[in-house]
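Derivation of every value follows stated rules applied to the coordinates shown; laboratory data play no part. The structure presented is a predicted model; accordingly, all values stated were derived computationally and were not measured. Cβ atoms are built from the backbone, for glycine too; each structure is taken alone.
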Structure I
Amino acid sequence: MKKYTGKYKEMAETFRRDGCDEYTVEKFIRQEMEQDEWEKGRGITDIRAVKAWKEIPEDFRELLLHNAFCPKCRGVASFKPGYVLRWDHGMIVIEGYCEKCGEPITRVCD
């Protein structure tokens with residue numbers, strides 16, 4: 001039986017209480033850990049993108065943050081706070097989540 005800490009310990013205890021075997025507990029905890037690592041990686045903002053972003057006038061930046069497409073809402077969406085800026089092929093890419101539904105959304109600033 002593996003020892004976990006923090007939220008993983010709580011998850012493991014819940015799975016065990018619900019009658020899951022150790023293989024299943026380990027499988028789900030490992031998936032959660034991988035997802036958390038992936039999410040952490042998404043949180044990195046590219047320095048080049050930040051420099052280019054700051055060169056854009058404030059009112060235009062606000063327009064970009066409130067003009068993305070959300071596939072779940074099927075329309076124009078705004079980014080929740082905590083969005084990420086990336087530099088991709090000479091353009092700023094904004095990645096984040098829809099303010100209304102929480103679905104991942106992206107906006108390329110061309």
Structure II
Amino acid sequence: MDSVEGELRLADIRKFLRRVGAGRGILFGSRARGDYLLSSDVDLIVISDNFADISFPRRMVFLHEHWDLPYYLEGLPYTEEEFARLKHTSSVVQDAMRYGIEVYPEP
């Protein structure tokens with residue numbers, strides 16, 4: 001799949017993941033399902049071990065500082081270890097894994 005319906009392209013997400021040094025991401029919510037509105041946000045889990053020594057609020061600021069698309073980002077930044085743990089305890093992460101689109105940074 002090269003694009004998500006509408007203006008948001010997976011290539012844009014791949015570029016963003018590369019800019020923030022992420023190993024991968026999961027696009028989920030209405031933009032992944034295709035039932036979004038033009039004003040819908042972008043729900044994106046960003047997975048990077050570079051987040052290990054950074055507080056969660058600072059990680060979120062970091063994502064927003066690097067986001068340059070004209071949609072509001074609802075980013076959830078986790079390390080691989082945190083993500084592995086949350087797969088078993090977070091319904092948001094479980095739904096993202098089940099219904100989301102896994103995206104890797106562009107090379």
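For mean projected area of the Cα convex hull in nm², for residues 17-72 alone, the calculated result is 4.0, so let me know which of I, II that is.
On the way: I: 6.9; II: 4.0.
So the calculation was done on II.
Which of the displayed structures (I, II) returns the greatest value of distance in nm of label points 7 Å out along Cα→Cβ at positions 9 and 57 on calculation? Don't skip to the end; give the middle numbers.
Details: I: 5.5; II: 3.7.
Top value of distance in nm of label points 7 Å out along Cα→Cβ at positions 9 and 57 goes to structure I.
By the measure relative contact order in percent (Cα under 8 Å, 6 or more apart), tell me the structure among I, II with the highest figure.
Structure II gives the largest value of relative contact order in percent (Cα under 8 Å, 6 or more apart) among I, II.
Once mean count of other Cβ atoms within 10 Å over residues 25-32 is calculated for every structure in I, II, which label goes with the largest value? Working shown, then result.
Values: I: 15.1; II: 21.2.
The structure with the largest value is II.
For which of I, II does helix-only ellipticity at 222 nm (-39500 (n - 2.57) for each DSSP H run of 4 or more, over all residues; to 500), calculated from the coordinates, equal -14500? Each step should come with its number before you reach the end.
Values: I: -14500; II: -10500.
This figure was derived from I.
Quick one: Cα extents along the principal axes in Å came out at 36, 28, 25 when computed from one of I, II, so which one is it?
Values: I: 55, 30, 21; II: 36, 28, 25.
Label of the originating structure: II.
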